[in-house]
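The following blocks contain the structures, represented as structure tokens.
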Structure I
Amino acid sequence: MPARDAIAAVTDAFTEHRPPGAPETGDGPLGWDGYGASRERAAARTGEAESVVYGTGRVGGLDCVLVAFEFGFLGGSLGRRSGDRLEAAYTLAAERRLPLVSLVATGGSRMQEGMIALIQLQRVAGASARLRAAGLPQIAVLRDPATGGGWATLGAGADVVLALPGAQIGFAGSRVRPAAADPFAYTAEGQSAAGQVDAVVAPDELGRTLGRWLAALTVTGPARPAPVPDALSATGLPETGWDAVERARAAGRPRAGAYLDAYFDDRLELRGDRCGGVDPGMLCGVGLRAGQPVAYAAQCGTATLPAGYRTAARVIRLADRLGLPVLTLIDTPGAANDAEAERTGAGAAIAEVFGAVASARVPVTSLVIGEGGSGGALALAAPGNTHVTADSYFSVIAPELAAAILKRGPQDVRATAGQLRLRPQDLVELGVARSVVGAAPGP
């Protein structure tokens, strides 16, 4: 799809901006024989003077700066004049305080300009970093193909990465990757499975999805704390510690997905840790509640993988940069502790979340909705703003493991649970939690 058709497919209106600097002339910075003629043919075929078109537009009724690659112009490749346009687009977004949406379709850097083409990636990276520092979001849509430096800067460097079905995506293009390489790894679906793409979106849904993301990332004032979710089960407070454990482990207890569905009017997923990992037991993203955006990270009751912690840290840092409040839902027996978890950096990943929560300048609200197992749960808990449901518990470690550490037998597990003071009401009395949410009258 040509660049202007791609823009028209997602926008309500678009105003093109003209790039700074003179057009490329002759055979370019390397004097590459025939380069000028190639550009002339590309211009005649596409109607474009370069491989990048940019300007301001409206998507879903919201203003943004748009960048679109014209693949028909020398494979959408990057040269110094396309670098001018990209840098100008980022500057325009910063000046107007607008999000940047990139519609990427490129084969990489332009061979005929050699290193002059390659160093455009530094310009793009610098412009992206300045926009990031200004607290403005960047959304990339990966068309076919999105390879080389375009993928490694505008694409993978965006806050939200969407892709069209079947798009070829990867740092290595089809002509330079190993012959034995798995072709699925270089597709939109393969990159999504590896946590590098947040969503694969059908073309006829792309405009609506972009509009939803722009609404979710648009901040209109100082971040206010996310309201504490209502409890989804009405139950009295547990009598004993072991009662609390059994309630939290009950198969029919409401889980994170149900809480998020009840809390948000609309929510969008941020998928993967950008290191090749996805944890289905950690739901992360941004949602709208009464028109206000809230970022979320929610455990689903399973042992949390390193990829889950890294994804949560990624979302909390994004929220902090954009000024979004954060909601965390805590429900895990603990961090995954098998050999694979250790090899993939469990300790470092948990430390990332502790650090992201500790350094967040935006308010973080936490609710324990089930099991609160040790440091793997505490990493997501907001100091001073953690609440608990009546069918939850929070403990330094699971009662069974505590008994084992203390060299007690299985018959002592229930008593150990009581000694740990892990019931919801105990947590409030100890000052660990601020309130028990939605507890029905009971013992």
Structure II
Amino acid sequence: MSELLALGVSYKTAPVALRERLALTDGAAERFVQELVEGGDVAEAVAISTCNRTEFYLVVSDAVAAEVALLSQIARRSGMRPTELSSVVYAPRNCDAARHLFRVTSGLESMIVGEHEVQGQVKRAYETALAAGTTGPLTNRLFTAALQTGKRVRNETEIGVARTSVSSVAVDLAQEVVGELASRDVVIIGAGETSELTARAFAEHGVSAMFVANRRADRARALAERIGGSVVPLHDLPAQMESADVVVSSTSSPHPIVGVDELELVMAARDGRPLVLIDIAVPRDIEAACADLPGVTLLDIDDLQRVVAGNLQGREGERDDAIEIVEQEIRRFASWMGQLDVLPTIAALREQASIVAEQVLAENAGRWETASPRDLARVDAMARAIVQRVLHEPTLRIKALADADVETPGHGRLEIVRELFGLESGAHGGRDQAARSTDAEVRPLRRRAGDGSAAT
């Protein structure tokens, strides 16, 4: 029976120094999920990797084995020991895994609660998995429902009305350090969505001299045109940093772009003028040792938490409304997911019972010496009627599990049913179990001493 497994780390469980070792670019995420599915133990896989989290959503037949295997694979890729990861990962299953994704997509699990960007990040992660051919019926339904949940939260609540984004908080941090921004020179490294949002946030503060550096000149030029900035080639970045007041970096580079030796030369040319560096990339774009240089203030993604502390003040009611929407959507998803297992479980249970009845009839075929064909037909019909009547009430109750309350999900109780009846092997588990069982036998009737009643 398939299970949904989520496994990941986030800013809540691991610092940026660890998260950046687990981060995946779009290309790396596509290759990773393909490897998982090609390995045979994972039927479907989607990977989400942002500055605040790296998470995997898998459809597996053995959640425990899949979790162990995935941890080992992640550890090898990141050069870590599985024991290092075990203390920071979370691994919810089935409806709990779906609930987590719904909350992530709704911005409820974000460092900046209610941020809008995360919904786009989840959508792109899903599209990457679609392109890689690693999704399937369960993950398709899961991510479609999650994106619908995020849309409802955004449309039906005001949890995201305030200035709630990594980009806007980065600008707030810059203003907190350097003061009025309108007269400052800002360099933005990168030309992706986060960089554009950051540039627009600076523009709202009156910053007009923005310079964009990026490996792809066409993207940098297009962004500069949209925000009224100027383009600086990446190789000219050190010279531009000599006159900048604030540098914000957000790229998908797997390696640092600003090194400590390079920055030391830049600072020497600034005649003691301070420089603020804000690194909102994961993996980080700026070497951590840069913070030790005189005159340098380096802030990374985890430093945003200080600004975020009051993010929810006055919006607790909106948060509660968002949570209620998530729970409504989870109930719908749980009902759908329950149906995935209910019908196969009923079919497997009935198949197993029919096999047992057939075996008992076959094993005793030679014991009906005086029985006519009509009598044998009656015995066969009676055996099958007993099977139907015995399974009638369990069948009704198993069907009801599909509509079970999400707090006591039917999926878990179906597991118990399958274990009790030996149906773990799937639709044919009943046949396998019956073949392993001891042959049943009809024993002759005998009279109990002292009365005329019959007993077996």
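FYI, it's all coordinate maths here, none of it is from the lab. Source: prediction; values computed, not measured. Cβ atoms are built from the backbone, for glycine too; each structure is taken alone.
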*Match the computed value -10000 of helix-only ellipticity at 222 nm (-39500 (n - 2.57) for each DSSP H run of 4 or more, over all residues; to 500) to one of the structures I, II, and report its label.*
I
*asked:* If FRET efficiency 1/(1 + (r/R0)^6) of positions 198 and 334 (r between Cβ atoms, R0 = 25 Å, to 0.05) computes to 0.05, which of I, II did it come from?
replied: II
*Rg and Dmax of the Cα atoms in Å, for residues 270-381 alone from the coordinates reads 35.5, 113; which among I, II*: II
*If you work out mean count of other Cβ atoms within 10 Å over residues 78-85 for I, II, which one comes out largest?*
I
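Given that distance in nm of label points 7 Å out along Cα→Cβ at positions 6 and 366, derived from a single structure, equals 4.2, which label among I, II identifies that structure?
Answer for the origin of the read-out: I.
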*Ranking I, II by percent of Cα pairs over 29 Å apart, the structure that comes out highest*: II
*Comparing distance in nm of label points 7 Å out along Cα→Cβ at positions 174 and 302 across structures I, II, which is largest?*
I
